[in-house]
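**Student:** What follows are several structures.
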Structure P
């Protein structure tokens, strides 16, 4: 029996009339016929309520009727059977009203034209079907509850629609529905929990002409495939316990999914966001039932700014997506694989502080604007990619910033750089593979303070890139050229400045691969082919002190690798710049005088060691010097006059050398010089002049010095 909350339809205490007490034929009259017969709206209402409460299937067949309104407010509509109240293709001029009512029978309004719905706090225990209906006025269903299926597929809503905080416990269908004005489902609950069983909420191909509000809505499984949102689409704080599918949707204005939560799979494949797309703080937990990716944005077009800041994913797929304006992924987290292959970033792309728990694929990506990966972390999972993060075939048309990135293995093969690429402070704990060419101009890659364990860097046939390795720590890295004939210029494009070459045990940098280059270029590694079009801001300038340290570190690495030849040559280069460092102190008037004196001594000592034995690396030179040094003293002995006279005699002129007697005197002076030099001193010839005695003593001293240098050089050479 249908009853009101406070009064019956006939009065404060009356009941719904029986069918025998009303004329149900009035329900089938046209408005004109009712006017002619004097039938009031109250008569129609009483007849409709009697049919709903007591009628059988034939009585409830009201297809095509024309009603002034349907009013069930505050009533319990509980029919004698569960046959639906069939109002298909009916016309309801006024509102279908069931505020605070409980309707236990199914209601069918398929194809009907309704003036509006007033369903505040209504409770429909039976099915409500409005497929193909046209609603000309407002729909207000605040806190309404629907226990069974609700169908508004192909419906047209000409006025504003509000289902705020409504509860839909079963399948809910708004497929191909058209919303001419605002549609509000804020805080609504959709409990359908199976796509396969068609137990879900579906807005497939729905048209939202004005703003749409699903904020804080709760969905089981939800399908919005091919829907069109002409106004702002608000899904902030919405949660999806099952799959949420928005494939091929068109968001004409802003699409806001901030703080939304997808507990299963989320699909936005081939969707288009014409306005801003916001997924700030959204969570995509993912499922493992049907979709390969927990969240897919493959082929999506973002025509305006896209914000995924602090969003969290398990698996995510952006394959082939297009970002035409700024893309903000700062603080973005993916615990499993992330696929951005073939994606286009036409504007700025910001991945600062992003976290990738497994593999990240950026192969074939185009970065048209500046991109930032500062502080990004890639742990790597080796699920299917050989590299934990790959940018193979990627094109960086502007600056790229990987400052302080923490990477395991990274692939930058066949990339193109169009600006400065910043890897300063980055760590490659496993390896890097890099082959890059310039997009245009002079590309510059900054590895200042970077740490690279192993890998390779390849210069292409054309469009070479410059690399700054200042203060970097490099291990077993192969530097290669695509064309063998270019190897003679290879190291010119690497700026080694106080670079660590032996930080990684068993992974020292191998200079032996570049011996030909080093030998041809005087063992220089600090010379750098500066970019002609710019002046990079280097972390360290190439001062003599810095260059000296650079060669010291290179020598130590070569020694650790067992290449003593290279180590020795770098030792020579180090000593040369050590002398230049001391000389710069000597020339600086602001330095303490005593310090300048000490550095003057170092300059002389360094120069002497360099000129005599090449700092231990030129034994042949010191050998010749050792053998020929006494000849320098023969000239003053033979031609110097009384002060240099020896017991061998002297010559008055060079011409006497062409006489037998003159040659004999000259040879005796040679003999005297050598026996003095070797400290043999037979005693048959001695010095007479004062300066001759001085020179004879100095020869003995010089012999000791040069013999020590010869032994030193021989020992150093034996170590090679």
Structure Q
């Protein structure tokens, strides 16, 4: 429905089974709507990015991490900010919408997409299909049947003319890291993370590449990364950088499609380190990155995995700096969604190949301490498939933080950390014509939510559910049946509602219900201030009715925001919505990125309490697989404090700190046997793990198969390597040993 049809009943339509609901919502908005959406949506950008007079990327210098979500703790705001949005009342929204032109397809925005082709195409048909997609692409990179593609809005529907295209969807929003920040520390951890067992064979990760995909910046000149006054970092790809050429600019044949951002090479960093001594200034000032946050998350993570006081302290280090939290001045011209992680993985794979010798890539251990919460929490998401495909090659491993959404109850009367944990609901409709309702809370307590909120419900293909939505204080809307949708319906409370009921999702065959709540994006005022109608605060109800029930089970997740107040406003936030009491569960909140089959999903163990940390996300996956795989100490972990000349070390707590320890151990294992598969690394870690005191062997939804035992891991790897050598020798000699 058009935003202008404010008071009309939502129009129910048939949906396009090859187009994701969110992308269809984007395509149903005008240029005005999508240009405003680009300010906050990571997969939408203006077609012609605005550039300031300097052409320089903004540099973030303040940490945005928060231990808990405290609306009252927010400091004073500058109400005169030129970008302060004007909040519209429902009546103002309806009046303004009545003057809005008829809905027209957007043209002046670009979308960042995953394009999925049919799997069993002949080579010639596949090549023709890729070429057909690439004709519309501003940028593309392909892995098997899936492409990361940037396409102008006006060309998206033309992609579907290609019969080989199975599904098109935007990249998923990335959840920022949310560590608990602890004390500043004077002394580093020393040898506490060093794995002495089998050191003559793993050589502390020598000739292994440790890749860190993260945010906040990488302090390459920190003492924890220096070797005789030279940095151990071989490259940093700053995806939002402008100071150096992109990877593709340096080597187009190898880094095809990676033609944005800045690639800072080891020689650039070492020149900056040398120049800093003579100029008496920080090396990072001479070789800047788009983010250089004091106490940066990326520096801390890299220090744990591969710093001089880390696990793989002789490994090469490379980083990819994601533009996860761009400033509002550049958000509308930047992409910062899960397609950027796919690009980051590809860059590190190509870099390992480039740094290798005799056409043999360096073994590669990657850490990703970021997350996504959309899709089915199985192996079928575009990003999960991308990583699993990458891990089909030997000598590669990816470790991913399970997430920090484990808290579902407040720890004190003022603690609102539970908002981050109430993201999953599940249930069962026992029989046909019976119902279940979910409560979904948006805003409230002095918060006006101007961000888009999305709820996904996944259920089996043997069932048919009708879905109804009840806005706060309003009657139930008409049911949406399987194969139907309403799009961009403007409600009387000023909220823009879209509901999709998809059958047989092409990635996994399940049925999916998507409910999207959008603010009203009005035209900008003459001074450039946007006009926004906040989403109606309160409890939204979602009712499922079993039209046909053979099983009746369902799982639901909320794709939540990182809490962030809008600059220049007092009450307007991009704020996470959450399930109401009676709807949320205390399991299956593990990030969807951590659900891929062959990566290592890592939980946070609180060693002092002999338990999983309260914030550590729990499994299993939607399809019942055992994730997380393993737990590691992620509580009050001391590692390098980036971009601080006075305080060198800092404590942080979170799965973000547990995952790089596992990444470092995997690098040592690859140092012993460089052709291990990711499945073999996963198997060794699971089989050598130890239950926490009071627990037993076997998988748990909070700590996986137990606490990682780094010593046992490298010993088991050495033993396995010797076993393979003996078996190979026996085979070659024609006998047995």
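Only the coordinates and a few stated rules stand behind these numbers; no lab work does. This one's a predicted model, so the numbers in the text were calculated from it and none came from an experiment. Cβ atoms are built from the backbone, for glycine too; each structure is taken alone.
**Student:** Comparing P, Q, where is relative contact order in percent (Cα under 8 Å, 6 or more apart) highest? Let's see the in-between values first.
**Tutor:** Values: P: 4; Q: 19.
For this comparison of relative contact order in percent (Cα under 8 Å, 6 or more apart), the top structure is Q.
**Student:** Quick one: P(r) over Cα pairs in 10 Å bins from 0, in percent came out at 3, 15, 25, 27, 19, 8, 2, 0, 0 when computed from one of P, Q, so which one is it? Can you show the working numbers first?
**Tutor:** Numbers: P: 3, 12, 15, 12, 11, 9, 8, 7, 6, 5, 4, 3, 2, 2, 1, 1, 0; Q: 3, 15, 25, 27, 19, 8, 2, 0, 0.
Only one of P, Q returns 3, 15, 25, 27, 19, 8, 2, 0, 0 for P(r) over Cα pairs in 10 Å bins from 0, in percent, namely Q.
**Student:** Out of P, Q, which structure matches 5.1 when distance in nm of label points 7 Å out along Cα→Cβ at positions 43 and 275 is calculated?
**Tutor:** On the way: P: 5.1; Q: 4.0.
Going label by label, the one that fits is P.
**Student:** Match the computed value 3.6 of distance in nm of label points 7 Å out along Cα→Cβ at positions 379 and 531 to one of the structures P, Q, and report its label. It would help to have the intermediate numbers written out before the result.
**Tutor:** Details: P: 3.6; Q: 5.2.
For distance in nm of label points 7 Å out along Cα→Cβ at positions 379 and 531, the value 3.6 is produced by structure P.
**Student:** To which of P, Q does the computed value 9.1 (mean count of other Cβ atoms within 10 Å over residues 587-594) belong? Please report the intermediate quantities before stating the final value.
**Tutor:** Working: P: 9.1; Q: 26.2.
Among P, Q, the structure yielding 9.1 for mean count of other Cβ atoms within 10 Å over residues 587-594 is P.
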